[in-house]
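A.B. asks: Listed below are the structures to be examined.
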Structure P
Amino acid sequence: MKGKKVLSLALAATMSLSLLSACGGGNDAPAGASNSPTGSTPSTGGDLSGTTIQVAAIETSYGTEVWQQVADAFTAQTGINVELVTDKKLEDVIGPAMQGGEYPDVIHLAVGREAGLTEQFIKDKNIAEITDVLSMTVPGEDVTVGDKIIPGFVNDNSTTNPYADGKTYLAPMFYSPCGLFYNKGLFEEKGWEVPTTWDEMWELGDKAAAEGISLFTYPTTGYFDAFFYALMYEAGGEDFFFDATHYAEGIWDSAEAQTCFDIVEKLASYTNPITPAQANDQDFTQNQQLVLDNKALFMPNGTWIVVEMAEAPRADGFEWGMTALPAITEGGDRYSYTFFEQMWIPAGATNVDAAKQFIAFMYSDTAVDLFASAGAAQPVTGIVDKLSGDNQIFYGIYDDGAMAALGAFASYKSVAGLGTVREVFFDPVNSLVSGSMTKDEWVSSIKAASDQMRANLS
């Protein structure tokens, strides 16, 4: 399941992220941040060579060795020494010292982990602002960090700016794009074109139905998070997405919201009818198998699907393909949602300036090449050229014109009887497919829940 994949956030992580956005509540900067015009912690400047920083990084499938290689390269370039701490249970290793007020200078630990350490630092406003890192020159190069990061990854989104104050606190690191996955071999065999608009999608659905193939399936309703976020961006752009994910009064009566609901409703009618029965944590791979068996054309998923289904049987000539959501109108923007890991600096870190240098170096060609060789992709321009196989297709989605959708629903306080974002927004898709719930009933329940969510924003 996607929750077990390295370069993605889990379904549980997604829900954590959904309940994390805007948890800062207001526009106050975290503790330790300055009130300078940039809002960032002021740089002391000067020669930082000889400084020693502690970098704590979660150990994942791309291993510890690559982190040491990057640390050594950073030291060679800057003269700043690195004390590296890596562990699969990083929170247990660094937690006791932090309780005593001793913090690593840099932490690579994404939101969505069971321990919730990053979320706790965000809620406590104990993360240093790093907006100025974007304008820093990458050590050893003549370009800035902001110039190297793929556009859209550090906009005012909840995954890099959880306080909605126009500043950056979490650096986007390793990422996994999501989209609609399909059998490219089947499309070539049938002479079908991948739809670029929803009207074309419905036309293809009718063609496929005539041959006994459903247009759509999904592993579980949890996979509608990334799908729905991208759809909201397509319907109304960043402003609509922000208002919708913050439960603005009347937002679900807007034309943009109606467009989203209409598309999901129609897509439900094109969904393989056995999907809801298999849309659970035990049977979800059977829904994914529908695509491999040419019983459904598209499913929402992430790059982890290739490894997840590596040993599964498949139709002759099967070849993975991935596309962004079709545009709502001809020539309209197309979006692909992106899960990514984050790197950040505790507000209580001792060596903030040197820590910022390390984060800047993470976007260097040297670091990017080292991580790419270990199978980790960073959101930098040209990353596709450093990848191979299916990953070139998947990560090339933004080079092919897709826009990156980022962010999630704002957090709200627990209220008796009020469900989670998934329960309110996405689980009802099963009922839409089975016909036990109408679109109007779904929207009505969303409106009622949103009123409570808005009244109880964290």
Structure Q
Amino acid sequence: MKSRDDTPSVIPGTPSTPGTPDRWYLLSYVAVTYFSIYAHRNLINFIQPSLLMPVAEGGLGLDESQLAWVGPAWQLPYCLSQLFAGYLSDRYSRRKVILCSLLASSVCLAAMGLVGNLGELLVGRALLGLAQACAVPAMAGAIADCFRPHTRSRAMAIYLFSYNAAVIVAGKYGGAIADLDPQHIPGTPESWLVHGWRLSHFAFAAGGLLAWVVLLKVLEEPARTERREDRGLGTTGGTLRQTLGQVFRVPTFHLMYLTFACAGIVVQISRFWMPQHFFKLFHESEGWDQQDVGSFSTLWIQIGSMTGLLCGGMLADRLVRHTIRGRVWVQLGGWMLLTPCLVLIGTQENPDVLRVAMLLMGLGLGAYQANFWTASFDVIDPAARATTIGLFNLSSGLLVSTWFDPFLGWLETDAQQQGESILGPAIVSVSGVGVACIVLLLLIMWRTLPRDYVGEDPGGD
């Protein structure tokens, strides 16, 4: 029977080969990888107007209902393979998993610059999802193994900091490249022109390949935390069925699972639909192009998110020294901050008000994101960490991709035919998801966490 007070229990958790490789160097390498992968993933969010353009003008001639399937095309393969990917990352070389994922992601993104219709675009997105599936569990699991509890949230915050930077880069430069006039490729016939949105795919793919070449030389195999024998997985981990059984026997995991799934809706509406909402809102009234919208819809949220990540990570690492609820407290504060901001973003048309609301929303989202995985590591056996991350991504992705994006795209297409848009009210309605997350985190904090906590000794380095 575990203690119900706030005193962290002690379990074996020191990396079996501490300092090999140096954990801060490792963190920088996986951050570079995550930056590249996330830039690849989010590029399409900021070139949507180009895809909606008629074929005669260099676009694909899509409408909003068709565009809505771009998200699920990536999400479904990515999420369905997460479980297997996490299990592999828990048992085999994470270095090879990370490098192969980055290489495949770069190749798939370059291929997407060649698509000619909706079907080819969806196939390209599906292959991109499969290519990127294994990297995230492997990288997050490596960070968990190489950092002790009192530095783990900060390490995860720095890691996630890179993906916020990737969104800014994709929004600003992806949109800017997409706005370029058709470019002639030297040495080819004059009729061979590359439109801006295709060039953006080639440019970001080249960046990923460059990162892969560097990482191939410097990335070492991360050390692993010693496995616990008394959690049913043995010292080297069990089968996939045994691992899943152990994870699903933890009540706190179920509540975290639901919270993460709800968070996926908030992230998706901010990443995919907010740029489209702002383009409709300011394209005619303010004369904004794709670069303007991409910068506006990403910069302020990401500045807030990066600040929230670093501050939330540092605060949680301090709190966890004194209470097992430290990481959950920070997550709760994040949701209480970002939830009302969604209402403002969905109802306001003043750019200055929107900037403040997006900044505060990002701050709250960052505080949550810095701790959602590290909080799960406090209740899950080290042998199942990457598998757990895969389960989280599976839940979030399937919830969003199976109904949210297609449903919202269908509603928006119908509204557009009436000369209206429902994206603003949709953003407001998502605030209800924030309320649900607050309730779930309160249940974790006061009902399940004291029973399930198996955290490691927070002392030491």
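Rule-based calculations on the coordinates, nothing more; no lab input. Note that the structure is predicted; figures quoted are calculated from it, not measured. Cβ atoms are built from the backbone, for glycine too; each structure is taken alone.
A.B. asks: Which of P, Q yields 170 for volume of the Cα convex hull per residue in Å³, for residues 170-353 alone, as computed?
C.D. replies: Computing volume of the Cα convex hull per residue in Å³, for residues 170-353 alone on every structure in P, Q gives 170 only for P.
A.B. asks: Determine which structure produced the value -21500 for helix-only ellipticity at 222 nm (-39500 (n - 2.57) for each DSSP H run of 4 or more, over all residues; to 500), calculated from the coordinates; the candidates are P, Q.
C.D. replies: Source structure: Q.
A.B. asks: Matching task: 3.3 is the computed value of distance in nm of label points 7 Å out along Cα→Cβ at positions 186 and 306. Pick the structure from P, Q.
C.D. replies: Only structure Q yields this read-out.
A.B. asks: Comparing distance in nm of label points 7 Å out along Cα→Cβ at positions 122 and 362 across structures P, Q, which is largest?
C.D. replies: When distance in nm of label points 7 Å out along Cα→Cβ at positions 122 and 362 is computed for each of P, Q, structure Q gives the biggest number.
A.B. asks: Another question, then. Please compute percent of Cα pairs over 17 Å apart, for residues 250-369 alone for structures P, Q and give me the label with the greatest value.
C.D. replies: Top value of percent of Cα pairs over 17 Å apart, for residues 250-369 alone goes to structure P.
A.B. asks: I have 3.8 for distance in nm of label points 7 Å out along Cα→Cβ at positions 154 and 346, calculated from one of the structures P, Q. Which structure is it?
C.D. replies: Q
A.B. asks: Which structure, out of P, Q, was P(r) over Cα pairs in 5 Å bins from 0, in percent, for residues 210-313 alone derived from, given a value of 2, 9, 10, 10, 11, 13, 15, 12, 7, 5, 4, 2, 0?
C.D. replies: This figure was derived from Q.
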